[in-house]
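What follows is a set of structures for review.
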Structure P
Amino acid sequence: MTMKKTTLILGLTIMFILIPVLSAIGQPPPPPPQDIPIDGGLVSLLLGGVALVVKTFFSKKNNK
């Protein structure tokens, strides 16, 4: 291995591994995620599903 190639590999290793690790050490951790309420959307989704089932049931019953 030539000296140029060794220097290039060492430089890339430092640039892509060592620098991000060292820069992340001094940063505080991110805040915890906020709770997301799913109550209103979940009820609407369930009602839409029930309406689709009822419509499908009655349309198949009327086709017979």
Structure Q
Amino acid sequence: MIEWRGYCHRCYTKTGSYIMSWFNENLICGDCSDKERDHPRYAEAREEESKAVKSGDFNFKGIGYSD
């Protein structure tokens, strides 16, 4: 598991809270999470995560993220 050290793993902004990316294992800030929702593959990333969890894969690495 990736350790949280107070900085967004994507934009490196210092932040007191985080969420895990739908695309990979990055722990990201609220602004980066909001930007993910606009990504053209956002629905695909969520669907693949859901499929993985339903099949018992609780350590899904994601589909990968690129700008």
Structure R
Amino acid sequence: MSGTYKVLNFLGARVNYGGRVTDDKDVRLISSILKRFVCPETLEVGFKFSSSDTYQSIEGATQDDYIRYI
């Protein structure tokens, strides 16, 4: 994983939730979830955000493309 994604995951799991998540196991859980969704693969067309084909990344060029998909 590149440095950018490591930073985003660190910010999400430890900095943003720092004062509210006090249990070390909760921080590990949040980190695990973020690693699944904040990674280079999410930029690839067809990346599945769920086990179904309902939610996946699309080849969108404009905001309207994404709004129509949603």
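Largest in mean projected area of the Cα convex hull in nm² among the labelled structures P, Q, R is structure P. The greatest value of distance in nm of label points 7 Å out along Cα→Cβ at positions 21 and 53 among structures P, Q, R is that of P.
Of structures P, Q, R, which gives -9500 when helix-only ellipticity at 222 nm (-39500 (n - 2.57) for each DSSP H run of 4 or more, over all residues; to 500) is computed from the coordinates? Answer by label: Q.
Quick note: the coordinates plus some simple rules give every number you see, no bench work behind them. Model, not experiment: these values are computed from the prediction. Cβ atoms are built from the backbone, for glycine too; each structure is taken alone.
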